[in-house]
Structure I
C-alpha cells in the first residue's frame, strides 16, 4: 500500500487495524446471535424496546470509561475496557441457559455499548497519531483491515450457527477480545503517547461536556450522528420486520444474518481500499459529507416504491457500506483539529453515547407511535429515512464549514509532524 506515511505511524495504524479485525470478527458473531436470540424470545415487534434501553447501558459504560481515562490514561483504559467487556460477555453466555429472555436482552444492550466504546478509542488513537494528509490515505484501508475481520466473522456465523446453534457465538466474541486488547496495546507502544494527553489531565471532567460550548464543531458532529443514526435505525427496523416475516425459524434466521453481514462488509471492504482513499484525496471533504445523504435518500425512495425484503436489505446494505467506509473515514477527519479531551472524551460522548442514544430515541418514538396509532406500518420507516437524510445534508454543510474554519485558524493545532 503506497501511503507516504511516516513508518512508525503507519505501523501503529496497521496494529490498531489488526485490533479492529478481531473486535469486528467477534462483533459479527454477537450481533447476529443477540438479535436472533432476542427476536426468538420476544418477537421482532419488541426490538424498539430493547433499542430504546441501549443508551442506558452505553451511558453507564461511557461514564466508567471517562473515570478510567482520568486515572489510567488512554493506553491502559483501552486494555481495561476490552477485558471487562470480554468477561461480561462470557457471563451473558453462561446465563442464557438459565434466563434466556432477560439474558438475551442484556446481551443486546451490552453489544450495542461495548462495540462503540472500544472502536471509538481506536479512532481517537488514530486521530491523535496521523497527519491529516496521512489520514486521507490511510483511514480507508484501516477500515478495510477491520472489515476483513467483519467479513470472516459473518461467514463464520453463517456456517457455524446451523451446526452449533446460536448461543456458542457469544463465547466466541468474548475470546476474540483478547487478541484485540493485545494488538491495541502494541499500537500504543508503536505510536506513543497521544498528542496532548500529558497536558490534558482532568481539566474538563470525565466526559468533557464543557467543550461543547467552546467548540461549536462538536455540536454539529453530534447532530450529524443523531440524523445518521435515525436513518440507520429506521432502515434496521424495516429490514428486520421483513426478515422476521420471511424467515421465522431462529437458526435459519441467524445463518441468513451471518451471510447478509458478510456481504455487507464485503461491499464496505471494496469501498475502504479502493474508493474511499481515491474520493478523499480528490473530492473536497464538504462535498463528500453532503453527497452521502443523497445516496441514502435515493435508496429510501426505492424501498417506498417496492416495499419488500430485497429492497429493504439493499437500502440497509448501502447505508452500512457507506457508514463503515467513506462516512467513517470522512467523519473522523472532522475531529483532527480538536484538542485531546475533545478527541478522547467529547468524541466518546458523541460517537458512543450519541450514536446509541439517537438510535434509542428513534426506537422510543416508534414505540410511542405504536401506542397512539397502533403498529407502525413498515412503509413508514423508509419515509422517515428520507426525511432524516434531508436534515443530515443540511447539518453536514454546517459541520464541514466549522471544521474548515478551525483548519484556517489553526485552533489548538493539528497533529505534530
Structure II
C-alpha cells in the first residue's frame, strides 16, 4: 500500500502574492443549482478539488453532462432523468445533501442516504427535511434510504430554528421553481448564500434577501442557463494569511473580498499582524511578535467562522500570553489539537473551549490531518515550526485547497508531496493504525 505525505521544512519566511481560489462552499451549491436550468451553464473560477469532482460525478450520474476544464465547469442539464444519488457518492462529501432542494425543484423526487465528509459532530439533516415537508414534500425511509416525493411543490413561510447554511441553500433551490412565494426567516447570512442567490437570479429566478436574515423567493416557471464566475474563497484566503503569520514574512492576496472576512481579519490584527487593504487586495506583514487574543467565539456569519477556528489556533500557539477559543458551531472541531501538542504546543481543551498558552516555538513532528481545516492548520503550524514536519491525511486537504503544495512553495515555503510505502503490518509488530 502507498500513502501520500507532505514533507514541510519549517522556518522559511513566506513572501509573495497569491490569487485567491474560487470558493468551495459557493461552487458546490451553484453546481447543484445548475440542474434547475433549462440550458447550459458555464461556471468560471471553480476550484479543482475532490469535493468538486464528487459533485461532478453526481451530476453526471443524474443524467446531466458536467465537464471540467481547469477551473471552468460546463454543465448541460438536458439529459437529467435519474432521481437517486448512489450511497458511495453521498458518503464522498458532507455537503452532498445540497442536491435535495434542486432535485425536488426540477424532478419532484429525490432518493438519497446520509451524507459523509469530515466528522465534525452532529449535523443532522432534519432541518432540510422539515422544510421540504412544509413545501409539500412527502418523506419516508426504507432500507436505509430517504425517499422524497412532491406531487405539488409550493411556497411556504419557513422559520429556521438555527441559521443553517445547508438548509438555507436547499430551501432557496427548491423554492425557485415552486408555486407561490417562500419566505425564509432566520436564514443563514454567509456570503456564499448571496453568491448562490446572485447566480439563480442571473438564471431568471426571483430571489430577494439572499445573504440576509430573511429571504423571499417568488417561484417561476423555468430558469435558463448562464455564464457565471464563482466568488473567491474567504477561508482559503484566511489560510494563507495564517500561514504567513505563523512563519513570518509578508504576503499579498489578490482577488479577495475583504468585507466578507472582517471578523477573521480583526482577530489577525489583534494577534499582532499588520494588515493593509486596497480594494480586492489584502496585505499582511507578519514580522511583528505575535500576541495572545483573550477570547474568540465562533459564530454564524458575520461572526468569527468555525472554519477559521483551527487556523487561528495554529497562529496563537506561538503568541505571547494565553488565548481562549470557544467553538459554538460543531462539537468535534478540536481533533487537530492532539497533533499540535506533538509539535510542542500548550493547549488544554475542555468541552467546547480551548485554552492556548503560547510557547517560544513549535518543532517539527509527524502529524495527521483529521479533517479539512485541521489539516490546513497543521500545515500552517509546520510552516513556522523548527525543523521538518510530515503531514499525513492529505485527502482532507484535497477537499478544500486547489494545489496546496504548489501555492505554498510559490511564496517561499518548502514542501514536497510524495508517496511512501505503508505496509499493513510492521515487522514483528501489530498492524499500523490509520491516522
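Coordinate-derived values only; no laboratory data. What you are looking at is a predicted structure, and each value in this text was computed from that prediction instead of being measured. Cβ atoms are built from the backbone, for glycine too; each structure is taken alone.
A value of 2.1 for distance in nm of label points 7 Å out along Cα→Cβ at positions 9 and 289, calculated from one of I, II, originates in structure I. When helix-only ellipticity at 222 nm (-39500 (n - 2.57) for each DSSP H run of 4 or more, over all residues; to 500) is computed for each of I, II, the one that comes out at -27500 is I.
Taking Kirkwood radius over Cα pairs in Å as the quantity of interest, name the structure among I, II where it is greatest.
Max of Kirkwood radius over Cα pairs in Å: II.
Starting from the value 21: which structure in I, II was relative contact order in percent (Cα under 8 Å, 6 or more apart) calculated from? This figure was derived from II. To which of I, II does the computed value 27.5 (mean count of other Cβ atoms within 10 Å over residues 97-104) belong? This figure was derived from II. Taking mean count of other Cβ atoms within 10 Å over residues 169-176 as the criterion, the top structure among I, II is II, with the largest value.
Could you tell me which structure in I, II was used to calculate mean projected area of the Cα convex hull in nm², for residues 185-296 alone as 11.6? Derived from the structure labelled I.
Taking 0.75 as the value of FRET efficiency 1/(1 + (r/R0)^6) of positions 25 and 393 (r between Cβ atoms, R0 = 25 Å, to 0.05) derived from one of the structures shown (I, II), identify that structure. It must be structure II, since only it matches.
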